[in-house]
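See the structures that follow.
Quick note: the coordinates plus some simple rules give every number you see, no bench work behind them. Bear in mind that the values here come from a model prediction, so they are computed numbers and not experimental data. Cβ atoms are built from the backbone, for glycine too; each structure is taken alone.
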Structure 1
Amino acid sequence: MKKLQQGFSIVSAIFLLVVLAFLGVAMTSFSVAQNQSAAMDVMGSRAYQAARAGIEWAAYHVASAPAAWAGCAAGKTVVVAGDLAPFSPVTVNCAAASFVEGTSTIWIYDVSAVAQTTGSVAGNPDFVQRIISVKLGR
């Protein structure tokens, strides 16, 4: 009887090692994917904040202009720094239109800001872009 059972424990030990190795590889790849996803989420939030900085820049100029904002045009750039530096410069596009209501002239500004990683192109896994569009009135 002893001759038939020799080597059985080595087969089960090898099977157990293979299963544990597979689980280790699966957990490592899952961890890497989670870390990459979290990093891209942070970059998306930074891109949003950079685009928002472009909108705030335009809102400041609209609020301080007595009539039509002279700088309202397509393709203005806003330089951002710090953690938002990978998205600098932010492109701000603006179009102005005036409407007369009674004796008042109302200016409406259609502003959009585009923040994207510099030197990247769409299709690149590291490409992040956020576009914010607003209408401002004065």
Structure 2
Amino acid sequence: MKALDIHIIKTKKEQDHAFTIRQRVFVDEQHVSEDLEFDGLDDDAVHFIMYSHKKPIGCARLRIYEDTVKLERVAVLKEYRGNGCGTQIMEYLFTYCRQKNLHHLTLHSQTYVSGFYEKLGFIKKGNTFFEAGLEHIAMERII
């Protein structure tokens, strides 16, 4: 896939695009409760949006703790999966974290996509658990 436009969300329109992607991927496609998806933590996060030819196709959010970053709500629209978009947004997040001198990354991966994160250097930690009705595994990476 050609280079994508990925950046920190700066406008309400961009935030609306990200929320629409999350609605489609997590609520509509994966049947996560809207109350769980839109958990009240968005104001405490840094949000990212990914466009392909000016069309919003992916998003992510980061919540930063003292020395740890939790990657959350990483989503790519179904029709854009499997061609490198997920890897590109993750690489963008890695670059952002390095620039902020944040090196310890964590996430809760749905188990069926944990291999994707392993290919990006994440290591599984602990046992699987259910979050939002879906099986997850905690993962971490030092960059």
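Structures 1, 2 were compared on distance in nm of label points 7 Å out along Cα→Cβ at positions 32 and 48, and the highest value belongs to 1.
Please state which of the structures 1, 2 yields -15500 when helix-only ellipticity at 222 nm (-39500 (n - 2.57) for each DSSP H run of 4 or more, over all residues; to 500) is computed from it. Checking each candidate, the match is 1. Computing distance in nm of label points 7 Å out along Cα→Cβ at positions 64 and 112 gives 2.6 for which of 1, 2? So the calculation was done on 1. For the set 1, 2, ranking by mean count of other Cβ atoms within 10 Å over residues 16-23 places 2 highest. Each of structures 1, 2 was scored by distance in nm of label points 7 Å out along Cα→Cβ at positions 8 and 72; the highest score is held by 1. When Kirkwood radius over Cα pairs in Å, for residues 24-95 alone is computed across structures 1, 2, the figure 13.1 traces back to 2. Here Cα extents along the principal axes in Å was derived from just one of the structures 1, 2, and that gives 109, 29, 23; the source is 1.
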